Each structure stands twice: as structure tokens, then as C-alpha cells.
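So, here's a batch of structures to check.
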Structure I
Amino acid sequence: MPQSIRSARAGTRRLTSRDVPEALALYRAAGRDGAWADEDSLARACAAGQLYGVFSGGLRLCGGVYRAPLFPDLRAAVDKTLLVPRGCRLLLPPAGTSARGAESFLELLLARAAGERPVWLPVPVRTGTPLLRACFGAGFTLRAIRPLHRLRPHYFFESCGGEVKMLPEYSIMIPVSDTLTLSRLLENGMRGVGLRAARGGPAVCLAEDETKAGIG
């Protein structure tokens, strides 16, 4: 197990029924981004042992591995995107007030969802942007920006378990704030492979998808 996953255990643990109020508060603080996570579903997910959280003076970040039949509104919304292939593993959109510890937290969730199938992670654009660096650091690539539950825009990340390789000769950088251009380039076959500091704020580094561009 990677060192970052082992070290995450100090501040990360599986949530129990006692943690439901704090988890609910995080998702409610996300507004419509977290509307799919109602109290009953969170309670049942905790009882099933599928929710995890990062703690630092209280619950700061939570999420988990999706398993049917919980969170039906989320699953229906994901299916409507026609993006995530059936049979792939899905992580729940995270909710939290801090990105500290997020990278090792996501690595921990990936370990829980380990298998031969790709793992997909939706992250809300409005409330989840501080987690972007952690998503890339945990080995995800950005595949698309699509509306999810209640048409809230989300980043859709995919992790296939392999190492992400930078392709400088093909890469361009788009400011995180320019979601329209970023979305269009992703739809045209680019993929987000990292986050870099740029004038005016962070920017997503985009590279052509080898499977579409024929990059060998």
C-alpha cells in the first residue's frame, strides 16, 4: 500500500452512524451540488460502511465508493450523461470545507474501489474546484465537464490505474475559470492531465488523448 495511503489513516476513517450529522452538514453546505445526498441515504451508506471522511477538529471532507441501490438520484444523473460506461466503478462526489489531505483521501478511496475496471469521480465545479490538484495528484485524468443532478456542472475524472504521462509537445493550458473553453476542448478529444500555476490563477494542462489522436 502506498505510503500516502498509510499516512492518511491518522486523519481518515470510515464513517459511522454518529458521523451522519456532520456528513449531512457538509453536503448541505454544498447547496444544490450536494442535493442528491439526503439524510436517509447517508445513514444507510454509513451503515453499509461505504463512506469515509478526513478529520481535523471535526469532519472536513467526506466521500466514498458508490454501491447500488443507494443514492438513486445520483446514479440516474450519471447515467444520463452517457459518459461513464456501465460496469465502471463510481466514487461519490466529495463534499468538504478543506482540500487538506484530499490527495491521500482519494488514493484511499481508489484502493477501496480497486479492480480491473476504470474508476470515475464527479467533482462539482462550483464547490469542488479546490480539490482539482488533489484529483490529478491521486492519478485521475479529467475527461469532461457535464451537468449532473439538478444540472449542476461537474468535472468528470477517470482513473484507469496506470501512470499519467505528460505530453508537453501536445499540451496546452486553460485557466480553471474558463470552464466553457475547457469543456469544449475536452469534448474534442483532449484530456486534463495536471494543474499548473499561471498568470491570473491555476490552469488545467490539457493533452491530446492517445486513443483518439494516435499518439504512440
Structure II
Amino acid sequence: MTDQEGDRHSERLRRQQEVFEQALRAFRELQQPAGEAQVLLSLGRLGIERRDWAMATEHYERALDIYRELNDRHGQAQALLALGLVYAARGAVAEALDAYELALNLYGQLEDLRGQAQVLNNLGLLYAELGRQSEAVAAYQAALEFTRHLEDEQGEGRALGNLGYVYATAGEMERARIYWHQALRKLTPGSSEYEQVRAWLQGGEG
């Protein structure tokens, strides 16, 4: 990214933040906590885009508090999933694991298979980064089952690619290549996930 592109990007994020903060004030004045929580989630995502982890954490935690006050389990699960991502990025592993487990439990109560698959993919990544191979494999296998049940080929391909990555990091390249070939048959050609898996496969065959 050039300096000029970086400046435009920063200006776009600044304008977005102004709009979200204006909406936040409006919902607070109208005493509409559900709307306030939705805007807080948007501000949290903006914090992630800016890699401002403190900003993201603050807004997601406030959204979680509101959803708990409203007894909105889906909202709580959304906020916890996002918090898990932020905690992991900050290196707060224990907090990330706790957030993911709580989100997974809530999505389970709601019988939200897509939400469960998303949490499990994030859990798998965190376990893989921690070198906990068996737990990473279990998380990705569970995500794979959910995505197959949903007939979500892109999600299935994502889980297959991630399984291959875990086995590759453990030195099991033959098994990794099997999963990567399966993933490429599911993922959309040209997508970032497709290109990532193809790069892993080419590196593993080099």
C-alpha cells in the first residue's frame, strides 16, 4: 500500500468511526440498547481493521454486557466470538479460549450450526498456534461435520484446508496433501482461501 493509499484508507476508517459514534449517541438518547449493541459490534470490527485491539476489546465487551442485560444469547455469542479473536490477537490465550468456549456453548443452545462451525474454526487455529495438534484436529473435524450438514462447500473447504495445515505443521505431509486436494475441490477458485491452500500444497510438493 502506497502512502497515498494508506492516507485514503485511514480517512475512510475515520469517517466510518464518526458515523458509528453518531449512531451510538442516537441509540443511547433513544434508550434502544439493542441498536446500541449492534453499533458497538461495528465499532469493534473497525478496531480490528485498524489493529487497535484496545478499541476493539472495549466495544465488544460493552456490547456483551448489553446483550447479557437483554438476555440475547445470539448477540452474546457474536460478541464472545469477536472477543475471542481479539484476545487471541493480543496474545491473551486463556481469555480467548474462555470466550470461544462460551460462544460455542451459546451457539449450541441456539442450535446454530454455522455459528458453531465458525467458533470451531477459530478454536482450531488457536490450538494449532499453541502446538496442541490433537485439539486443533478435533475442532476442525467438528467444524467440517457442521459445514457438511449445512451443505456449505466453502466452509467445508476451509475446514479441510485447515486440517491439512495442522498435519503439515506436525510433519505429516502425505495426510496434509490429501486434505488440501479435497479442499481445493470445495473452495471457490480464485478466492483468497483457495489461493492459500494452493500455496500450501505447492510448498508441500516442492
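Could you tell me which structure in I, II was used to calculate volume of the Cα convex hull per residue in Å³ as 126? Let's see the in-between values first.
Working: I: 126; II: 137.
It must be structure I, since only it matches.
A value of 19.4 was derived for mean count of other Cβ atoms within 10 Å over residues 148-155; which structure in I, II was it taken from? Provide the component values of the computation, followed by the final result.
Details: I: 19.4; II: 14.4.
Working through the options, I get structure I.
Taking 16 as the value of relative contact order in percent (Cα under 8 Å, 6 or more apart) derived from one of the structures shown (I, II), identify that structure. Walk me through the intermediate numbers first.
Details: I: 16; II: 10.
Among I, II, the structure yielding 16 for relative contact order in percent (Cα under 8 Å, 6 or more apart) is I.
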Inset, instruction - Match the computed value 30, 16, 13 of Cα extents along the principal axes in Å, for residues 84-131 alone to one of the structures I, II, and report its label. - result: II
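Matching task: -8000 is the computed value of helix-only ellipticity at 222 nm (-39500 (n - 2.57) for each DSSP H run of 4 or more, over all residues; to 500). Pick the structure from I, II. Don't skip to the answer; put the middle values down first.
Working: I: -8000; II: -28500.
It traces back to I.
Values in this text are rule-based calculations from the coordinates and carry no lab data. Worth saying up front: this structure is predicted, and the values here are computed from it rather than measured. Cβ atoms are built from the backbone, for glycine too; each structure is taken alone.
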